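Got some structures for you, see below.
Each value in this text was obtained by applying a stated rule to the coordinates, not by laboratory testing. None of the values given here were measured: they were computed from a predicted structure. Cβ atoms are built from the backbone, for glycine too; each structure is taken alone.
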Structure P
Amino acid sequence: MTTDTFVKRVHDSRSGKVLPSEEVAELQEWLAVGLAMIAGFVDAYGIITYDTYLSFMSGNTTQAGYRAGQGNCWAAVPSALAIVFFVGGSFAGTLLAHSAVRWIRRLVFAVVAALLALIIGFTQLGVSSSWVPISVVSFAMGAMNTALSRVGAQNVSLTFVTGTLSRIGMQLALAVRRAPLPDSQGSWDTHLYRTFLMAGIWAGFLTGALLSGMVTPRFGVWVLLFPVLILSALAAFDRTITLQSALETQGRSTAP
């Protein structure tokens, strides 16, 4: 199979059916929007409950910096912890992604769901320190961000949206200029398509934050059952091989 043919076709991991790249990208797009919604939901929960972002590390970097700059280093600790553990989660997720373990993405979803469930348990047991949930959930969000890094050939970020908004502007400008798309996966894959893809991911994040803002003040830590259930379902039923993983496999198989 040539590289071009491989790019255009990916196998469903359970049925063996050959999927066109457009269908694979659509599945990835829905997954990306759903995961972004979870990230926004959890991030808003963190702000409301701990006054700390749990997935938006740019915000934590700003908070840690200005609080330390004002001489309030103790108040900067939660944001600093979130940053450290988010990086740790990203590190662990990436190590898994490049290991020989099967069903990597399912495993990541299961781990993230278990960590969020753990926070519900800790809270019910009366763990009063906010440092524990901040560290655990930030680690989980860092790991989740590695679960899907591409939709088709487009890099995506799931747990923060600054880069997503930047890509919306860039892709829209290129669409207006009718610039060619060198890594296009087909006639459907255009700058305008990627603009709407990025907009959908941003909207997913916003929707998650909106929902969390509505329910967290009323139900507290129990709202984390929402992402726990979704991630558990994804861990059980996620079936398609990501195009990125497939391309990496093809690259290894053709390497000299």
Structure Q
Amino acid sequence: MMYWYPRIKDLGIPTPDTILIPVQLDFDEICILVDGGKSDKVTKIYGQVKQAANKIGFPIFLRGSESANKHDWVRSCFVQNENQISSAMQNLAEFSAMVDISFDCLAVRKFLDLDFKFKAFNGMPVAAERRYFVKNKKVQCWHPYWPETSIKNPTSKDWLAELRELQTPGEGEVELLTWDAELIGETLGGYWSVDFCRHKNGTWYVTDMALGEQSYHWTTCRHAPAVQKAQYPNPLVDGNEPPEEEDYFDDNDFMIE
């Protein structure tokens, strides 16, 4: 996040207000943080997060450089007051260490009131979210963010119908998000996944990015690597293929999948 966010934040594409705080901790200091201990560096980072959170205003969305551990929601990224900052920092540091990803910054972000129908996992709102893959400045494919088979502990008995409603593109949506994704691709070059979330007011925000080679495709996508197709289940509860959709452009650079 320390790489891509500063490069896209002034493109005119909506992103949440964000304050990035570098985390320069060695392994021993990460262990101190995870165990709830104190050191000069950990105390300094806590103070910076607290200051940033008060500037942006609670509640905040707190994440590490590569993950927010959203599935743990109330114990990880959703921070409602100062008293929850320390435990959220511990959670994010521990999760990053367990899955062996970078923890070189903390991002204090304005909490977005997203367009959601129900909650799942550990109280996380399941919202209208999309993932676009952009390669060599052109959109390669896109998918709804949440595979149906990934949903656990939904709060609604009608969650599947509600999720499918959220997953259905609205009028002009694909064209808008394609434009935004390709502007990002032109700015950064290379191969990226770009995640979008829809606010309850209808605005689409870019909330996350990652290297395309390291990002999850729906396994029904022809661009999904073989290792992902072998590792992950069909994204649809009924095991069917998603309906084919027509290309939005005359050439073959952009396929809706």
Structure R
Amino acid sequence: MAFLVAFLVFMVSAAGLVHVLLGVAARPMAISSTASGVDAQFLLTMVITGVAFVATQGLLLFYVLRYRGKRPGKPRMVFGNRTVEVVTVVLCSAVFLFLAISGQGVWARMQRAPEANPLMVQVLAEQFVWNVRYSGRDGQFGEIHPTQYDSSFNPFGTLNSDTTAVDDVVLLNEIRVPVGRTVLLEMQAKDVIHSLFIPALRIKQDLVPGLITRLSFRAERVGEYEIACAELCGLGHYRMRGVLRVVEPQAFETWMQEQP
């Protein structure tokens, strides 16, 4: 019976580990250097914790089998081994500290200030769409007035008298950017907390009502990539999806010039 229990524990644990590793292999292609850094950090963490996991489960199985059944005599009282305890604590602390420092480096690269002259894009989330805005030829965004919000005709709540808002380009569920250029997203939410998640870039950022959050990235591969909401935001959460279109710089400039 003990052998069967130990075998089942080991098989379930191994199946979970295989599932996670397959998930790592099946993730979307990284389209930025930052995303590649996230993947490398994630793989490093999985290898270290995976080795520790298999080793501990193997030891568990060994001791269950080694000391199974009844043995004659009284069991020996064990009060621990201070040397083993100290070595284990120091080793685990060193591993965790190493992962924390290396992970902090990746996080810092994701959160660093963008280079000069980034493409500014505003994202205003609401149930259950992504409103996206670019400044027009004047390079200025119209001022947002929450009292003027109209999801169908005026999602950013601009005033008709605001001349800086006349040439703003507004999209629905689409972010279009040129390949190789740094993009700075300025994001907020109208109603509840949303979370902008672009798997191909390995970025995810919460959008909070009343708070402007910023996130920068630089896509390095032309294509179309999924945008999803990673925060449960209501009954229609499942359909809050969009697309990131990465195009050639000339195609992006042509598109901008074609906007009314």
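Can you say which of P, Q, R returns -0.58, -0.85, -0.99 when log10 I(q)/I(0) by the Debye sum over Cα atoms at q = 0.17, 0.21, 0.23 Å⁻¹, for residues 132-187 alone is computed?
R
With FRET efficiency 1/(1 + (r/R0)^6) of positions 76 and 228 (r between Cβ atoms, R0 = 30 Å, to 0.05) computed per structure, which member of P, Q, R shows the largest figure?
Comparing P, Q, R by FRET efficiency 1/(1 + (r/R0)^6) of positions 76 and 228 (r between Cβ atoms, R0 = 30 Å, to 0.05), the maximum is at Q.
Looking at structures P, Q, R, which one was helix-only ellipticity at 222 nm (-39500 (n - 2.57) for each DSSP H run of 4 or more, over all residues; to 500) calculated from, given that it came out as -9000?
Working through the options, I get structure Q.
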